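In what follows, structures are represented as structure tokens.
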Structure I
């Protein structure tokens with residue numbers, strides 16, 4: 001991220017960046033909390049049953065939000081690429097992964113592995129511009145960050 005120089009003209013930009021960082025952190029908190037819930041629920045009712053309950057709850061919450069937002073552009077779903085239509089399958093993989101790893105490794109270790117996986121796929125997505133992403137080449141700083149994150153995950157697992 002580029003450095004923001006404080007001038008009267010970019011106060012709005014600084015606020016926008018802080019807001020985006022806050023939203024990102026809120027998403028991380030949600031994933032972290034859901035991870036532990038997924039692990040506990042998977043232990044109690046099974047991975048597939050827990051995944052169904054989580055996705056059903058998410059579908060109902062999304063439907064309510066969609067109603068409030070007057071449908072957004074949902075009628076355009078037919079024009080989406082195949083990989084967007086099948087992305088719910090990735091949520092199933094994540095849920096089943098968490099329901100298996102959290103009871104055995106604990107929340108911190110399991111979430112560390114998920115974060116490392118997200119970083120690695122993020123590097124590939126950015127580097128190759130996959131799924132409509134802007135291209136951001138892998139450079140030495142990104143490689144160093146990935147190595148440090150891998151080292152941190154390794155330390156969490158010990």
Structure II
């Protein structure tokens with residue numbers, strides 16, 4: 001499977017493609033790379049994102065998941081950079097307003113974090129909630145900071161400083 005690794009401010013990441021579509025982004029670095037045009041474009045766009053020069057990714061994505069998960073991930077992609085949504089708001093955006101707990105599960109199973117921006121999803125009361133990526137909440141804070149959103153230092157308290 002084509003893959004490429006890059007170093008980022010939130011750690012090394014490896015991006016995977018299948019049939020010219022991005023299928024996964026994982027933390028960690030692989031020595032054996034197998035680049036492709038779509039991976040090189042992803043690398044370019046991620047570099048621009050981390051420099052603060054790109055707010056919206058334009059990449060072909062093919063995450064593997066259930067119909068509900070797909071709906072949640074598509075809704076996540078509609079949350080603009082620099083903005084956040086609660087699990088409850090995301091559930092409504094995904095067409096299942098009462099399924100906010102299932103939305104949390106779908107966020108945790110997101111196979112293409114950063115590009116599918118699960119870091120923009122917060123618990124009720126603007127609390128950070130969780131983040132399944134490498135570094136947990138610190139990574140979530142760092143990604144939101146790149147986008148101009150500051151989370152409070154306490155992981156379970158406070159409001160967003162927009």
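Taking distance in nm of label points 7 Å out along Cα→Cβ at positions 76 and 116 as the criterion, the top structure among I, II is I, with the largest value. Have a look at I, II and say which one yields 8.7 for mean projected area of the Cα convex hull in nm², as calculated. Comparing all candidates, it corresponds to II.
Structures I, II were shown, and distance in nm of label points 7 Å out along Cα→Cβ at positions 44 and 140 at 5.2 was computed from I. A value of -26000 for helix-only ellipticity at 222 nm (-39500 (n - 2.57) for each DSSP H run of 4 or more, over all residues; to 500), calculated from one of I, II, originates in structure I.
When you work out relative contact order in percent (Cα under 8 Å, 6 or more apart) for each of the structures I, II, which one comes out largest?
The structure with the largest value is I.
Any idea which of I, II comes out highest on distance in nm of label points 7 Å out along Cα→Cβ at positions 84 and 148?
I
Bear in mind that the values in this text are calculations on the coordinates, not laboratory data. Quick caveat, the model's predicted, so the values are computed rather than measured. Cβ atoms are built from the backbone, for glycine too; each structure is taken alone.
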